[in-house]
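What follows is a group of structures, each given as structure tokens.
Throughout, read-outs are computed from the coordinates displayed, never taken from laboratory work. It should be emphasised that the depicted structure is a prediction, and the values quoted were computed from it without experimental measurement. Cβ atoms are built from the backbone, for glycine too; each structure is taken alone.
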Structure I
Amino acid sequence: MKILYLSTPSFADCDIPLVRAMQAKGYDVTYLLMLAPHSLQYTIIDIKKEYPHTGVFPSSVYPELKTFDGYIDMDKFFVANRTSNKSYSLSYWKKTLSIYRFIRRNKFDVIHTPCLFGLKHMLFYFAGCKVVTTIHDPFPHTGEKNRTSIQNRKIAVRYSNGIVLLNNKQKDEFCSFYNVSPNKLCINKLGVYENIALMASDVINGTKNNILFFGRISPYKGIEYLCEAMEIVRKDVPNATLTIAGSGRIYFDINPYMNKGYIDLHNRFIKTEEIATMLKQCSICVCPYTDATQSGVIMTSFALSKPVIASNVGGLGEMIDEGKSGLLVEPKNPVALANAILKLLKNPIELARMESYIHESYYKGKDSWFSIADKYIDFYNKIL
């Protein structure tokens, strides 16, 4: 079985560990990374200079990608490059056609992608192989709905031979909304975003009682409830601090909290190396979301064995082993969130036990990428 994993830099932090696990198990997996000028620096991809040609090329055209040498098979790592950010430019269509020809020439049996191929990519559904699409967010987040995103999901569901969801909780709603049979679905999970751990190897552990929120800032992330919770936390733990790191508009009045001097705000794009440092130096990561399907933030935190406190919304309850890898709280409830933070800050032995559990489970046990890869291979065989 020949497998093509076709993706973009926005998913590289979870795709590359999966490709590595499949290759380590002896499967024939090629990784094709689609690049455009606007996506050269994203998650764990950090390319400084654009390659000035359009088409499919060996990854060696970008020297920065050599950082993955020894991690995945570089002879099976290619880039699909375009030189324009415009969706309907000549470069865009040349790149799309180059990918189609690459698929046909290599006679892949399965294309697996986390990308929602809409009308602009219909060609890929007719390239002579089965298509498996992982839908990270079955439904757009609150405040982010638009006709195109829904349409692309519907096209992916209709034309893909298999659909992967990353939580079981939304399975029934997904099948009903998109009118799809459960037999077409594979319920799998994310593993830890382990590449980030390599970037933090020289960072000294621990800034005591520091709470970390990181990721793109958006209304559904619930940061205002975290700020309210910190007011309660600091009455009991006066030296507790909060780091907020991520790009996006601050959608509420944060100044009353900022004026008290315990918040370290980095309102900009945060490079992976910076996130690694922040994680290594925090005590707990918090995801106070008001809605969600799954969270790469949780898996990034787990990569450095950091416990996570998260709202019990969407599939987040399936990502956290309650009391083992973190704690779940009611959404939009600052008091519940504060109590959970205090429970861990005031119990360092419990915190250390969680850190140990996370490392054992996600790097060696049932939640490792190797276990996840096995489930995907079984699904590929099912649809072939």
Structure II
Amino acid sequence: MENISRRRILLSGGALLGVNALTAINPLSSQLLAADIIPKPFELVRADKNENPYGPSRLALQAINEGIDLTNRYGGGDRRKLVELIAKQNNVTSDHISLGTGSGEILKVGGLIASWEKGSVVCVDPTYKDLVRYASRVGTEIIRVPVDENLACDLDAVARAIRADTKMVYLVNPNNPIPNIINKDALRDFVIEVSKERLVFVDEAYYEFVEDPNYGSMIDLIAEGHRNIIVARTASKIHGLAGMAVGFGFAHPDQIKQIRELRTGKNGILGIQAAYASYQDQEFQNFSRRKNRESLDLVEEMFEELNVRYIKSNANFTFFKTGINVNEINSTLLEHGIASGRPFPPFTNWSRVSMDKPEHMRYYVQTFKKLFGDRIKDSAS
């Protein structure tokens, strides 16, 4: 019998997965085409997790395949190579970067650092909660600053909320679940000032999706030598490596030493090799951005048609006001093969929608309008 290697098995599976990824929806009958009706997709429409629906890039999949026979190795050299690549792309040194098992590990370490001494963490509300949830569990008080009337981060209000015992200010830019950004000049001035006396942690998980010229990364401040600034990034979003859990923390070398000492996870060799390939695959990143924009255009056109308030997205999800309890929205959509985002109090009649492939988002738009369009129009009139 022919000896079949794990590599060949993965290649075969990858080919099948590739075919499945390209076959996104059921074949349409001529009758359906004539009626301009989009049938329910074979697979669940994933409008809830902010994932890349196209999965890892072709180069990343190739790297995974080539690395499958190396999974008995720890891969220290591969980790160093990845860190050197990320450092070069961001104009810092390797000493400015710590790997993480996803940016989630960097966030949890940040929460732990903020909790060394009794005190408080200031954050915007609502926002991504991993860091503040962890800090709260170890006894740190969380001071939540509501978004302003435009559902944006009010840096003046954040500054006023800082107390003498505040150990860290945590900001997500672009924010989640509200995909807006903080003006780069205002944020830069804020971070420079606040970091003189306490840590500022900026989560930039969705930065690759931003098209607004008013956006800027705070890694530039780290490159300039500023201390007390931590920036987190992840390969889970545009790179489609959520299941591989590869993330990065950027900070002054002294603080990176501390982050590395507090890490409890270790990145697997397949995730490292996949990330190394993906971060060099600009073609795939451009493709993902383009498809994401196509999907956003589809749902934003629906928002305009229904005359609902929504946030112009700087990420791979959007946030819009339905006037209907989000639990009803989600349970009803799930009955029609669509998973939609969870509630984000106090915005319980708003819905966060992650972007799936454009063909899936067409089905989402068709289904949402059929189920809720009239109710929303009536409430808006």
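Overview of values
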{"item": "Among I, II, which structure scores highest (criterion: distance in nm of label points 7 Å out along Cα→Cβ at positions 57 and 273)", "result": "I"}
{"item": "Of the structures I, II, the one that 0.35 was derived from, the read-out being FRET efficiency 1/(1 + (r/R0)^6) of positions 89 and 313 (r between Cβ atoms, R0 = 35 Å, to 0.05)", "result": "I"}
{"item": "Which of I, II yields 47, 46, 33 [Cα extents along the principal axes in Å, for residues 121-304 alone, calculated]", "result": "II"}
{"item": "If Rg/Rh (Cα atoms, Kirkwood Rh) is computed and equals 0.99, the structure in I, II", "result": "II"}
{"item": "Computed 0.20 for FRET efficiency 1/(1 + (r/R0)^6) of positions 41 and 81 (r between Cβ atoms, R0 = 30 Å, to 0.05) - originating structure among I, II", "result": "II"}
{"item": "Highest-scoring label, criterion being relative contact order in percent (Cα under 8 Å, 6 or more apart), among I, II", "result": "II"}
{"item": "If helix-only ellipticity at 222 nm (-39500 (n - 2.57) for each DSSP H run of 4 or more, over all residues; to 500) is computed and equals -13500, the structure in I, II", "result": "II"}
